[in-house]
Structure 1
Amino acid sequence: MSRPLEGVTVVSLEQAVSAPMASRTLGDLGARVIKVENPNGGDFARHYDDVVNGMAAHFVWVNRGKESLTLNLKDPRGLDALHRLLAGADALVSNLAPGATRRLGLGPEQLAERHPHLVSVEITGYGPGGPLSAKRAYDLLVQAESGAASITGLPGAPAKAGPPIADVASGLYAAIAVLAGLYERRATDGPGAQVHVAMFDVMAELMGYALHYTQGSGVEQQPVGLGSPAVVPYGAYATADAQTVVLGTTNDQEWQRLARDLLGRPDLADDPRYAGAAGRVAHRAELDGAVADWCARTDLATIQKAADAAGIGNSRYNTTSEVLAHPHLVARDRWRDVGTPNGPVPALRAPIDASGWDDRMDPVPALGEHTGSILAELGLTDAEIAALVGPTPS
């Protein structure tokens with residue numbers, strides 16, 4: 001068993017979710033990830049809550065498999081130690097406040113001059129060169145600015161997507177950028193790329209369908225809760241045994257099977273008003289009503305068995321507590337214990353399965369846990385380490 005990024009070193013100046021998700025993804029694939037933190041509290045996500053054995057759920061989620069190095073980057077000695085680290089690293093990932101990397105001498109042009117081999121990926125809210133470039137950006141703010149909140153929820157009641165999709169998607173794009181930069185550097189034997197990933201650009205990309213629809217039609221589609229403005233029937237329906245089933249059709253053939261084989265309603269299947277997707281969307285209330293009436297008279301198991309037989313996509317609506325014990329995760333052995341400063345906690349394996357690749361489920365680090373050992377690797381003496389951080393841990 002192997003890990004494809006073994007031998008790659010990633011340094012991360014990170015906080016919250018986006019850059020930590022990028023570096024954790026690279027770490028899951030075998031990279032050594034050195035997380036540089038402020039000695040005064042570290043990554044502020046460490047302190048969001050204390051529900052996971054006294055640790056924050058966000059932090060435990062996206063920080064396994066990393067080494068924590070505390071450095072005061074406003075101290076020239078700390079900044080010098082960071083540059084020593086970057087001199088031997090392959091990539092730098094960051095998501096500091098707007099302008100912070102440049103003030104530290106770590107902007108794209110500065111890095112290209114001092115560390116030309118380094119692949120650098122910086123995540124910001126809005127990217128350089130625009131009227132919003134200097135603004136701070138968090139997941140909720142970018143979901144709102146990008147229009148994503150306007151197509152989530154219900155008309156007049158916009159909603160943020162539950163998972164932090166702006167953070168997560170930006171982190172994954174950043175990880176892709178690191179991999180592309182490393183590949184380019186190896187293929188060309190040239191310098192490392194300097195890459196910028198803007199959360200707003202990422203969310204605009206995820207808004208692709210909605211933006212193209214409005215661009216082409218002049219119509220702003222309204223959100224429909226647990227459903228889709230593009231297709232009908234496609235939503236959640238209460239069952240006779242007080243469960244919720246989610247049924248979906250995405251094309252004319254599926255609609256025919258749902259109407260005939262599932263609902264037993266050939267009259268709906270033959271009605272020309274419902275012959276195409278646009279017609280079904282225009283008659284959303286009638287079709288949702290027909291599906292809801294049938295589901296209300298049928299238990300969940302019967303619905304799902306019939307839907308599977310008819311080739312109709314379906315699922316059970318679950319809460320987070322139910323997902324924790326989901327039989328599909330259990331059957332596929334998706335959970336592992338991960339070490340933390342406060343003892344082991346269950347964590348999901350990375351959602352990448354490949355033959356011959358070993359899972360990496362290394363511990364979540366305590367703040368500054370690896371400072372002494374990393375600085376010693378960089379050639380600092382015990383006296384120099386003590387001057388920076390105090391006595392070297394035994």
Structure 2
Amino acid sequence: MRIVIVGAGQAAASMAARLRAKGHDGPLTVIGQEPAAPYQRPPLSKAYLLGDMALDRLTLRAPDWWRDQGIDLRRGETATAIDAQARVVTTDAGDHPYDALALTLGAEPRRLPAAMGGDLPGTHVIRDLADIDALAPALTAGRNLVVIGGGYIGLEAAAVARKLGLNVTLVEAAPRILGRVASPQTSQIIAALHHAHGVTILENTGISALQGDDRVTGVALNDGRVLPADLVVMGIGVLPRVRLAETAGLHLDNGIATDATGRTSDPAIWAAGDCASFPHEGGQIRLESVGGAIDMAECVADNMLGQARDYVAKPWFWSDQFDAKLQIAGLNTGYDRTVLRAGQGDHCASIWYYRQGRLIAVDALNDARAYMIGKRLIEAGRSPDPDLIADAPDLKALMT
């Protein structure tokens with residue numbers, strides 16, 4: 001069986017490794033448009049941007065591994081079309097016939113429209129190595145950085161820039177940072193962390209345009225103010241890459257729609273990672289996380305080889321900002337109650353999310369114990385009495 005994987009990120013590397021480990025000894029090709037071999041993305045906006053992690057430490061597999069596994073890794077090659085009837089992937093370097101195809105295309109960052117100045121020199125997004133290599137030289141102490149968007153990417157970029165000595169202002173259009181993904185308590189704790197390190201956060205503040213001729217010089221706000229800007233980072237979310245799936249006539253729903261096994265509307269085509277949506281509680285959801293990419297890719301690999309098992313998501317996420325680590329277990333969608341548990345030390349706490357009496361998620365800032373116990377409880381389907389969380393002398397006792 002000829003297997004082709006299009007997209008060469010975490011999901012592709014995990015899928016290829018799983019296929020070989022599970023006994024697939026047929027032709028296996030991985031096609032990626034970046035010149036670099038598959039690498040970790042989370043450190044890009046943190047350790048790599050700070051200069052604390054070299055490129056060779058980002059790489060997921062050594063060059064010899066791909067050769068030893070008999071995997072044809074095609075770097076710097078862009079897939080342009082899929083002929084689903086002929087079962088051929090066309091790239092800018094030729095055609096790749098397949099018996100089974102996996103799409104691990106990831107997602108791409110959103111930018112402000114060109115009409116608003118979103119394409120001016122000095123404006124940046126954060127997604128891949130090229131983005132970071134373009135941004136890093138501009139992060140010079142004393143310069144003015146405006147970060148647009150108060151999600152995790154924007155906050156991580158703000159933290160790195162502040163550590164490097166830039167003057168940082170973060171602008172969020174919603175009433176609070178992390179408004180779509182976290183409770184008000186988590187937002188307040190993270191905002192306090194950034195304020196303590198000198199980041200200016202403007203919430204409930206819209207952008208009218210980026211100013212500048214040859215390059216960005218300012219950010220005009222809806223209230224008439226103009227923020228001076230030597231550079232701008234746009235952290236306003238990502239969109240799943242679905243163009244190739246459209247060329248193949250695949251069904252789209254919040255990304256490339258798959259069934260519970262990771263199979264798309266074409267029986268010969270599968271999808272995994274940030275580009276793929278899967279059934280969850282009556283809808284289709286995507287998980288933009290390393291853990292989700294790995295788990296779904298491995299499940300798809302098993303199913304390509306005939307195992308036919310459903311992908312059961314066990315969501316977990318993390319974010320490093322300044323000297324703080326935020327760890328998240330579960331999905332807080334639809335929560336109707338939260339419990340704040342104070343931790344020991346500054347910027348240390350956990351927020352426990354409940355929906356109709358069931359524990360569904362935990363945010364833990366600088367509290368690894370709360371994260372681990374919360375994660376185990378969620379995975380076991382256990383829900384301690386929320387009235388006991390805040391003051392329980394020993395969280396571990398809640399597991400008994």
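Values in this text are rule-based calculations from the coordinates and carry no lab data. Since the model is a prediction, treat every value here as computed from it, not as a measurement. Cβ atoms are built from the backbone, for glycine too; each structure is taken alone.
General remarks:
- When volume of the Cα convex hull per residue in Å³ is computed for each of 1, 2, the one that comes out at 152 is 2.
- When distance in nm of label points 7 Å out along Cα→Cβ at positions 97 and 345 is worked out for each of 1, 2, structure 2 gives the greatest result.
- Answer label among 1, 2 for the case where log10 I(q)/I(0) by the Debye sum over Cα atoms at q = 0.09, 0.16 Å⁻¹, for residues 257-384 alone, calculated from the coordinates, equals -0.31, -0.83: 2
- Test item: distance in nm of label points 7 Å out along Cα→Cβ at positions 1 and 297 calculated as 1.9, pick one of 1, 2: 2
- Entry that produces -11000 once helix-only ellipticity at 222 nm (-39500 (n - 2.57) for each DSSP H run of 4 or more, over all residues; to 500) is calculated, selected from 1, 2: 1
- Each of 1, 2 could give distance in nm of label points 7 Å out along Cα→Cβ at positions 105 and 161, but the derived value 3.0 comes from 2.
- Winner on relative contact order in percent (Cα under 8 Å, 6 or more apart) once structures 1, 2 are ranked, highest first: 1
- Structure (1, 2) behind the derived value 27.8 of mean count of other Cβ atoms within 10 Å over residues 9-16: 2
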